[in-house]
Structure P
Amino acid sequence: MRAVGCPGYGRCVSYREHPVPPELRALAECVWISDAPPAPEQVDVLPDGCMDLFTTGSAVLVAGPDTAPHPYSRPAGLPSVGVRFRPGVLPALLATPAATVRDARVPLGDLAPEAARRGAALLESGAPPARVLLTISGWLPGTPPEAGVRVAAHRLAGGSSAADTADALGWTTRSLHRRCVAAFGYGPALLRRVLRFRRALALLRAGVDLAEVAASAGYADQPHLSREVRALAGLAPGQVARGANRSTPVPSGSWTVA
């Protein structure tokens, strides 16, 4: 998840990203830490194709894939820590189709009870939350996703059509759609839109001119960019670039898909 105005795009000093251990880099993008807000806050978390494990206390939650801005409320005084998994990875590790947690935030215990129980015990013992979340990833009941899922995300992020992506993988378009829904929470057309949107947001946050953002991110033209940003962020591109909303402590997802 990533919020409007989130420091992952350079706007919020309370938010920091740290690399994951080398053995987890194929699975996770980063560990993120966000300081406790001084007052309760609610912002929109934006779609990015990623899923996170995160905690604000003794419980661990799963952030499912979003299809639209997701309102997130957080009380004052609670820092947040999370692990952002690469697109398609966490559903495989959880042995749970991504579509079952689409647009939702659910307790890890609902999906992986034993991992949640052991993680809660570690948190209660005072272990650092980031270390606990990374440890939990090794206790999840599933296995890493098949290579084809990663290839599909990479091709779709680059603008490939569903038909061309399916052909390249030796799949039917129906099989591609089924695998995308299970791995990412939505079909290839929406996944392509979301990944393109992430790329556009990164460019907007970097101060790139709107016309150049549209061309570089793969939109037909600037009006197309504006329509898509409004649909997925609820704001105009210029508002997103200026950080029109306050930042959230629970962002997610860089735009790159390796």
Structure Q
Amino acid sequence: MLTKRVIPCLDVADGRIVKGVKFQGLRDAGDPAERAWLYEAQGADEIVILDVSATPEARAHGLDVVDRVRQGLSIPLTVGGGVRRIEDAAAFLDAGADKVSMNTAAVADPALVEAVATRFGSQCAVVAIDAAWREGRFEVLIKGGREGTGRDAVAWAQDVAALGCGEVLLTSWDRDGTREGYDLELTRAVARASQLPVIASGGAANARHLAEAFAAGADAVLAASIFHDDETTVGAIKDELADLGVAVRR
């Protein structure tokens, strides 16, 4: 049986971890390198770093952060934010990332997804889909959740699968930072339609929420606040998941 992955997410702005609610009201949550190393020691399966200000500010991701995190990290690292060209993806990988996450640029130029998958392999090509429930469907959001696209999130997940994407990082804008649990309907719909591994994100407060996301079809779960605020540890969450019957690496 394949084990389910628990992945702490580090949203970064100006070299610091930030956390908010529905992508707004960001507050400082620590140093990304120190936190990444701590989470690995606690049993994290992977780390995701997303520069949440790179795309809105039309600048590149801070590669120095990636390099510094990688110096003390041995588990897989996914990095996103500010990827506009295949050269940006190459720079991430050269700095120590194992996977590259694309969102706004992928919507603007879907050929970018295919190019990254072709050059570096599908396992490196992650498409981040930020979605919100609007007018009877899940709409894709871009630019850090600031803009709607009119694009259906479930259909977009199918499109990126056809382009060679290896994984979808799926964030519910409606649940982000709310601690009300993952959007299970969204998770289920994207997992079924795309047939891709799905990382569920947005709304985790406890191990039961993570278990619900796995039951809805997620292959991995992203969590931030519960770890950044030291309410629990990755290891403790995994112990609780195991007690709930979820297969995790311990």
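Bear in mind that the values in this text are calculations on the coordinates, not laboratory data. Owing to the predicted nature of the structure, the values given are computational and were not obtained by experimental measurement. Cβ atoms are built from the backbone, for glycine too; each structure is taken alone.
Things worth noting here:
- Comparing relative contact order in percent (Cα under 8 Å, 6 or more apart) across structures P, Q, the highest figure is found for P.
- Top of P, Q by mean count of other Cβ atoms within 10 Å over residues 102-109, largest first: Q
- Between structures P, Q, the calculation of Kirkwood radius over Cα pairs in Å yields its largest number for P.
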